[in-house]
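Just so you know, all these numbers are worked out from the coordinates, no wet-lab data involved. Because the structure is a prediction, the values reported are computed rather than measured. Cβ atoms are built from the backbone, for glycine too; each structure is taken alone.
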Structure 1
Amino acid sequence: MIPSEAVGHEGAGTSDGPPVFTPPSTWEGWRRFVDLPGPDQLLADHTSWSPDERLDYHSQFVVLTTPAYTQASLSVRRLMLLNRRQQGTARRGLIISGPPTTGKTTTLLEMGRSFELADRARHPGRSDRLPVVFIAVPPASTPKMLVSEFARFLGITIAGRMNQAQITDAVCHQLCELATQLVLVDDVHLLDTRTRAGAETSDQMKHLGERIPATFVYAGVEVETSPLLTGQRGAQLAGRFKLQRCMPLPYGTAAQREVWVELVGDMEQALRLEQQRVGMLARHAEYLHRRTGGAMGSLSHLIREAALAAILDGSEKITKQLLQSIQLDFRAEQQARPSHRRPARARVGGAG
């Protein structure tokens, strides 16, 4: 059964303060994330929102369906069907890899949320199921640290004398009992299989994949060039997992520009600014791509902060001047900075 301390809580904290932060790498935090109202629900009655409610809305905002998300979701659905009757041999999985701020973690989370909501619809009223688990690899992880993250998600109390094997047994038993079908593991690039601890943690992940009848999806920064896929252990992992790149959206061809403009337009439609008119943001699509390099994380940051600024200063609309005043993450700012080449020095005299 799901731990009793995780059942029946709609949120931590007190009525006179904000809820206590619960990350999605805990069962309570995951359930709260899955239960967040979607954009359609949020926008159903937005006309009476106060400025504070609109600030909260733009702080959360919407998640856009990108080509990478669509492809990852399709791959995972097929892998889950492939693994459904798999017995005794290694199940297949997916690795989502790419540069920072390209939407890897968002893809992982939204994919998990979508699957869990679908599972709830198929099994209404069931409190004895946990279709999705989400954890992140701790820095400098050991096998015991990794499996303890699973235990923490499940609310399993780890006694000081419990060893790695005992925690693993408890976790695997619980996940099998709860019919977990999708295991999402973020930050796998932190595993360095060149170290003893990293290699043993990689072995622990493989062991969990063999004992839990679920499809595993990993995400991390540039995983294909990280130590995770090197050496003998890396070869085993590479032989079981597909790898999908989650890259910044390009802007070179007409088709690529159309995808980008459509995403910007979708984001603009979701804005709740009193003076914002359709097309005001979309006409700056090229500028937005130049500023963000096509990275969805940077685009979301830019639009959300601009919307918040527009509410706070009373302008209630996003102009190019306002966008130019927003400072983005250092990586985006460096990429957007034009390179100035030094003009070639004119040579004096002859060729000799």
Structure 2
Amino acid sequence: MNMQALPVVALTLGDPAGIGAELIARLLARPDATADANIVLIGDRWLWEDGQRIAGVSVGTDEVKTLAEVRSRASTARPAFLAVQSIDPALVQRGQAAAPGGRAVLKVLDQCMDATLAGEVDAICFAPLNKQAMKIGGMQHEDELHHFAEHLGVTGYFCEFNTLGELWTSRISSHVPLKDVAGYLSVERIEHAAELIYRSLLANGVAEPKVAIAAFNPHGGDGGVCGREEVEIIEPAVKALQARSWPTASPFHGPFPADTIFLKAQAGEYQAIVTMYHDQGQIAIKLLGFSRGVTVQGGLPIPITTPAHGTAYDIAGQGKASAEAMWQAFRIASRMGATRILGKTATPA
């Protein structure tokens, strides 16, 4: 890729009590890390040094004073590093969620989002964070996606995607009690979720995405005798999607019973599945490859990605963490960041 076209991808170190700094150190120690992105790492100097020590690597960086400098660097052969002070190391107890760590994560992520709004960053890839730490540290939302959406001024539909290799999933409801899920189902929400994941796959370089829509009830509702959500909501949504004009041929299909839909995707028939609630997709994705899964924040004006596995407090500081999911999250951020700056899609992912 031409250096001038390289997307600026901001990396963050995640929750300071978890495995994030170790993961970033392993990621940036790869010789191919800077091939497709102009990388800028943002975080506390002490935490970055600690991450390298735990990972047993040493990574050369070029220090910058502002994020505005990154795009015009003479060389992108090494990651840029913007040192910030977000947390005193004395306030960090490894392996425990705490308010200071949550505040530190929010400070760095907000700085990255401000930089993207200013045109200085094209994508964000963050190391694992902890929702509990962020909430007790001041986050006023149910999760980081809603925090991102408010900070970035998003007024349209947004949702979380989970990916594993070539397979992406989205969901109509997310971090809500299971007893409330049926109330979230609507034709409009299903249409929005399906279109969003379809356009996001285009932005990620998939030429002809095929999207499957999951049913809600056992056996797809058995024609209405085992629940009527399929008949009254999901089938009309699929038909409405099929009636519209799309850049590629026949992208939407379903609804399919949830206990067989992933078999179709595993066989290569579909690149994306729209599920109706959190565990309907998450159980399958994590069973298929827990250590490689990636979360993509969908519907935002910028690509934001992260590993799907969390902070792994139980092994923090032990040098055992695998960086495979971190690498996959970074690759998606780089591809989608490149698509964004080249203007290849009409709707941002």
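For this structure, a couple of remarks:
- Across the set 1, 2, mean count of other Cβ atoms within 10 Å over residues 166-173 reaches its highest value in structure 2.
- Value -10500, calculated as helix-only ellipticity at 222 nm (-39500 (n - 2.57) for each DSSP H run of 4 or more, over all residues; to 500), assigned to which of 1, 2: 2
- At a computed 14.2 (mean count of other Cβ atoms within 10 Å over residues 70-77), which of 1, 2: 2
- If FRET efficiency 1/(1 + (r/R0)^6) of positions 30 and 230 (r between Cβ atoms, R0 = 35 Å, to 0.05) is computed and equals 0.65, the structure in 1, 2: 1
- Identity of the structure behind 20.2, 66 (criterion: Rg and Dmax of the Cα atoms in Å, calculated), options 1, 2: 2
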